[in-house]
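Heads up, there are several structures right after this.
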Structure P
Amino acid sequence: MTDELTGYDALALGELIENGEVKPTELLEITIQRIERVNPKLNAVVHKMYDQAREIAEKKPTDGLFRGVPFLLKDLVAEYQGAPFHEGSLAVKGYISKIDTELAKRHKAAGLIVVGKTNTPEFGLLPTTEPALYGAAVNPWNPSLTPGGSSGGSAAAVAAGIVPMAHGNDGGGSIRIPASCCGIFGLKPTRGRNPLGPLFGDLGTGLLHEHAVTRTVRDSAALLDATSGPELGDPYYAPPKERPYLEEVGREVGRLKIGFLTSIPEGWNEQTQLHPDCESAVKDAAKVCEGLGHIIEEIAPHHLAHPNIAVTFGQVFSCWTGHVIAFWEKELGKKIKQDELEPLTWAIYQAGLRRTGADYLVAVEELQRFSREIAHWYHEGSYDLLLSPTMRIPPTKVGAFQPTQDDPMKWLEVTNSFVAFTRIQNMTGQPAMSIPLFWNDDNIPIGVQFAGRFGDEATLFRLAAQLEKARPWADRKPPIHCSNPEI
């Protein structure tokens, strides 16, 4: 079967199916061929769900915007009934999901056909995708490099053209970091925009947010229209949108006031200097925005400083890890042993156990105070957006996170280089997106991040569409791509 559809995004594929120009079964078989041919070089897809997908494709797909479009689900948090669900951990290997989570139900209602599940680090704890259980996923731009994490498998698959979009979630940058590493679009919505039910009200006191990585802006907007909105019983939810997000794509942007950072504010990270490639990327993005008529101001980092806020985030994150282990012990009916977890996971878990409930609540209060400070900065300065690099450094080599005897904390240093900017919006709940506008001299993508006001995905989608038109990226293909006849 000839694959002539690599340039189509998910909405375009849905239109082809609606018009009868291609059958869901045909599109599914093309996608399966892509997985079989390209995935051995990427290790992006770890569970193949071909039988379930074929059964659905043979029937009339749900009449949604994405009717009959193949989709990949990240093997973390979101569950698909009857499919393996391991979250990258040996401790959970063999588990089969008993339910569809609400997000998966909404994916199905939108017409998406899940054809597989993607690689993720153990419990999504690292910004790379190198679980001991399944091995490392690699970057299609250079297989010696990480695709980022924790949605690295999803991002690698989208960048390589296997599917036009794939599920991801983000607890400290896990949508935006792999989008940056792989040269695609990644938006983390406002806290509470997408549901986490029925099992969770929130995760990590609201740090984790669900959505996707995509090649085009409009796919991200349309998918968020399909999945967003409160579920009955949610403890809180994001402010209502004014209109469908898909209608924001191409809508008049107006003249935005955008502040941008070329160094890291005190307290956000142990290091404050950017890699030259990341500095070049953010200055280039600022110049592009200025050329589009927006007001651009460089921000002195001390205006956004907050001592030790990254340390406070780490305290909450370690407690969250403890919650993950406790959840699985209850679900599996057994005590999880040290040799069932990776050494880094065990270390983070033990750090969380040393903290009391009072320690946790004090840390949560500190994150909430910081959130108010950031909200006041936007309001008092009349800023619409904050522009920064997505990461402090370009994608590192696969294996760079592994500790050594000489440097047992190496993983933490590299992690901090990746999450210097992204974890801020997990603390504040703000929407933020990574956009691929810049490639370095080694032809490796370097993403830039725009963070909006709480609840204001609309402005992000408008600007993203404007930038997509001014500096198109969807047609840029990495060496490992399903359209490459040498693969």
Structure Q
Amino acid sequence: MTLKSGTNAGGEVLLELARTGPAPLRAQLEDQLREAVRSGRLSAGSRLPPSRALAADLGVSRRLVVDAYAQLLAEGYLHARAGAGTFVAAGAAPSPPPAAEQRARPLQFDFFPGNPDLAGFPRRAWLRALREALREAPDGAFGYPEPAGALPLRRALAAHLRRVRGVAADPDSIVICGGAAQALALLAAALRGATIAVEDPGLPVHRAILASHGMHPVALPVDAEGARVGELAALAAQAPAQAPLRAVLVTPAHQSPTGVALTPRRRAALLEWAAGAGAVVIEDDYDAEFRYDRAPLGAMQGLAPDSVIYTGTVSKTLSPALRLGWLVLPGRLVRRVSELKLMADHGSPTLEQLALARMLESGAHDRHLRAARRRYRARRDALVAAVARHLPGARVTGLAAGLHALVRLAAPVDGIAAMSAAARRSVGVYPVGYGFMTPRPVHDELVLGYANLAEPAIEEGIRRLAEALAELPPGPAET
């Protein structure tokens, strides 16, 4: 017979004692406590259950537990504090190895392009919106969520997207989801088996999501005018009959990662191709709210709502931790995607949706965006100035909008070597070469996010990056 203890009357610990067998119960208890300490399952300072509680859980006498604790106290595995309890002694549990500590330590100057200014999250405005949502939510809001999303948020989003992005949206066309990742997963499941053209370079994780949910990504090259949509006819002809080209994923307002905008001529050509081919365009509007040196570009979806699926999130405007995004869908896809959302997770958390609705309706979201644009413009300018000072011959592009820029170096570098050399100086950089469907390990461009670094940190990070690149051997020809 095996008995287990999972008591929470103190520290929680899982122990197993076999009633049958040669080993006495006390010896089993001592051995298992020693092993838990040695392995790190019980860490230094962990509080053990009181002897009476542990004895009751295991179905043994309290004297047996007291004697086992006394033995381990004598051996130095445990220590006792009068009136406080019994604890794992400092130094008895193993410390993490230095390599693990190094891996866990965050980079001091991380130019990761996916983060907004995390310190700039509007905590007070969000807390106010959350409190108001809690106070005013009807009792029914605490039941299972509506799969398509809370109606107050869908209403607020429809109004916001019509006003700010020119999207043809109404509440019934919107499905709330867990960020862009779930949006793509739901669409891939709805279009399962089809081929989808994706921008090249693009985000590898997006391609992986589409493929893992049953679609077949193919590369659609990008140049200075955005996706080369003229090549879609050839891609469609090459697609197998059992997996026709039925979708295109684009980031037209600010291509990820190059930063170029899809030109009006190519936008029109893309929409014309989609209408003729019976295909859909998935418009990822991931950071279009941030623009600096150009007039705002309206969403393509407003031009062809029956052919374009619009997706957006709060990951760049507020925080990726919220896991809130949305799809604006043609009417024929709303029911299917809502069903898939129901099967995926039974709906997104309601309270966060209601809080976001309050932010949008009260104007707090717009005020936050205006303040964020000012910060990001200053940080973008700091990046340009730092590159000019510390990386002679480098050129910065993709600056008109967004939260990242492209830095074209004076010569190609080995991407892994550059990342490693920078990381040794606590700098995170991201080679564009790994965004291609066929990776280009040797390349001359880095994608650097500036939104989550203050101006002095940008300056120091680029200075350290220049030191890291200077220690690399001359790179081979670009591949």
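List of remarks:
- When FRET efficiency 1/(1 + (r/R0)^6) of positions 225 and 425 (r between Cβ atoms, R0 = 35 Å, to 0.05) is calculated for each of structures P, Q, structure P comes out greatest.
- Distance in nm of label points 7 Å out along Cα→Cβ at positions 17 and 417 derived as 6.2 - corresponding label from P, Q: Q
- Entry that produces 2.1 once distance in nm of label points 7 Å out along Cα→Cβ at positions 25 and 49 is calculated, selected from P, Q: P
- Taking distance in nm of label points 7 Å out along Cα→Cβ at positions 257 and 465 as the criterion, the largest value within structures P, Q is that of P.
- Of the structures P, Q, the one that 17.1, 47 was derived from, the read-out being Rg and Dmax of the Cα atoms in Å, for residues 185-288 alone: P
A short reminder: the numbers here are calculations on the coordinates, not readings from a lab. Everything quoted here is computed from the prediction, not taken from an experiment. Cβ atoms are built from the backbone, for glycine too; each structure is taken alone.
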